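Student: For reference, the structures are reproduced in the following blocks.
Nothing in this text is a laboratory measurement; each read-out follows from the coordinates by a stated rule. None of these values were measured; they are calculated from a predicted model. Cβ atoms are built from the backbone, for glycine too; each structure is taken alone.
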Structure 1
Amino acid sequence: MVGSYGLIGCGGAGASGAAATATYLGTQRPGDVWSWTLNADTFTATNSTLGYTYSGTKSTLSTGFLKLTITSTNDPGVTVGQSAYALEYPNTALIIKPMGADTRPPIFAGSLGSNPAGPTVTFNYVKVPKNGWLSTDEAYGYVTFNVSGNNYDGTTNTYDINGNFLGNNPSQFVGNNGEMTDLNPQGGIQTTGAMTPSGVCVLDYGPGNGGAIGVKQPAAPVDLTSLGTKSFRGYLVNQGKTQCVTVTPNGDGTLHGAGYQNPTGVETGTLDGGGGVTVTFTGQPAPGLVSIDIATSGGAEHIVAAISSVGGKFMIFGVGIDSGGSGYNVALAEN
């Protein structure tokens, strides 16, 4: 299992603007490890893979996203005054459209604080594609851990984007205040990650190797009819860019997705004028693993998403492959 870091809820997605300090550990394609600390009106961040540090101010936009404005950094690709945009579920998860060029992939992060409780815990996940990822590679799966103290031992069931079973892999982690270390890393590459008691997991397999993001598997299948009535905000990561998006119900069980104009449309609510997409939920091969068809102006695409209710709000992490054969991710939080 591979992982990335996830969501912080702001606006309707969660209790934004919480005064308490929250710490998150996350990943960014293709394998940079990040740590973030958010306070009431400031933040700090570190890309530990590249050795870059960031600090600045935090505010909430009318669109429900957080705006994180840089006041200090040693990153040569970022300048003071540039902003990142984030969604936060306090003490659960954080998703960030990074500062700098729109081509920078998003950061998914999970909160640190305590380990998920046992005696067993099951996570559904989707991959954050590595460099050179193909449609025949692992795209999603689920893992059930037996929990003994801080030790998590289980078996990962893996599938490609078309639902073909690829096999089982052993999965062994040790937890320390929510930070997870893989005791059986793939190819000997050290894995870093986070798993939260509230139900989000994020793992990173190192530079060039991608990661995984997921949620606890629900006890029963997700009600897709109810899901089709909800509104969301989040990110589309496709065609070399990260875009803030808004998703609303069409009234017929499908959803309409539209992107905010890059780079600052998320601040004013200005959409990109592309017409958007229609999202149709088509099946559920396992509880919380949902097949989705995306109708675009250029044709149809298929994604698979890990979906669950976290703190009473749906979180959606999806992986798909575009018409050009490139993998992409979708990350959404219910308003």
Structure 2
Amino acid sequence: FGVFPSVSTQGIALILNIPIHDQSQDSLRLYIQTMQSMKKEEIFHCLDIASSDLVEGLASLGEAYLQAVNVLEYRYAMGSKEFMMNCDMLEMSSKIHYIYSTEQELRLSQAVQTGNSAEAVHTIHALINDNKALGVSPQRLRYLLFNIAGTIIRCANHLEERYPGMIPTISLPPILQADDLAQSCKVVEAIVSNVCNAVLLIEKQYAGEGGAQYGMYQRALSEVHSDYRNPMLNVALLADRLGISTVLLSRIFKKFHGFNISDYLSSVRVEAAKALLREGVLVSEVVEQCGFGSLRTFMRVFKNSEKLTPGQYRSLQGEE
């Protein structure tokens, strides 16, 4: 097969010209995997490979290039370095093939961020087994596990921002091309356990140092996660529920969390909104379900957080 490199704004663009008698998506994947093995021999040592689908003719090269760029951006958004083609991205971004609801994702996220390894692993087991029972194919179960891993990576990144250098580095094995789904699940569960154990050690250290204040911080976290859908929930209401002043609540939360409680409440709502947008929920319903109060507030908070509008974010996830 022939490889024709050129420079683009996204790095090196490669036109892979495969033999005319062997033109299929599976063949294209095989040839690219051959390139990846060459990468190990340092021929393509600088490449992080993402691919379009198979196209024909010079007129289709522009479309193929945009597909490859979209795949690359999707992988970055998912926190993955695993090889992916455009057809993989489209398959993964479609939620109709398996069930991974916003509630399930938030439950997993909260379990990881609070160090509840048993709850996190139980949630993963339930997701895989429930989808198996629905007759979801093995390949689509891999897509599901890949998305679960993406949730865990995002949680770990948030924790690392709060506790620099105290969260273990995550190194995921290939999931999409793995032959043994059960083994991939075990690896993901082991990663969850490592992250949760680190969180528990941090909490033990802070509880010893902070005493009653750390307990107040934990109560504030619990209130935010259980009631973020309430548009009336703000720092003043939280402080009233905890029986302390807003100034003291803000000081305690920043001491243990690293940034303001109002920013944290917004981040929880934005993460919930992102999950709903990936499911294709209408923006008006996202506003209502995530406690933003108004469309204007939602648009402003979301764009400040993600540097994208909700519509742009949904497009990036392949939902439009």
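Student: Which of the displayed structures (1, 2) returns the greatest value of relative contact order in percent (Cα under 8 Å, 6 or more apart) on calculation?
Tutor: 1
Student: Thinking only about distance in nm of label points 7 Å out along Cα→Cβ at positions 82 and 106, which of 1, 2 has the largest value? Intermediate values should be presented prior to the final figure.
Tutor: Values: 1: 1.9; 2: 2.7.
When distance in nm of label points 7 Å out along Cα→Cβ at positions 82 and 106 is computed for each of 1, 2, structure 2 gives the biggest number.
Student: To test your reading of the models, identify which of 1, 2 gives -21000 for helix-only ellipticity at 222 nm (-39500 (n - 2.57) for each DSSP H run of 4 or more, over all residues; to 500) when calculated. Intermediate results must be reported in sequence, preceding the final value.
Tutor: Numbers: 1: -500; 2: -21000.
Of the structures listed, the value fits 2.
Student: Quick check: 40, 22, 19 is what I get for semi-axes √(5λ) of the Cα gyration tensor in Å, calculated from one of 1, 2. Which structure matches?
Tutor: 2
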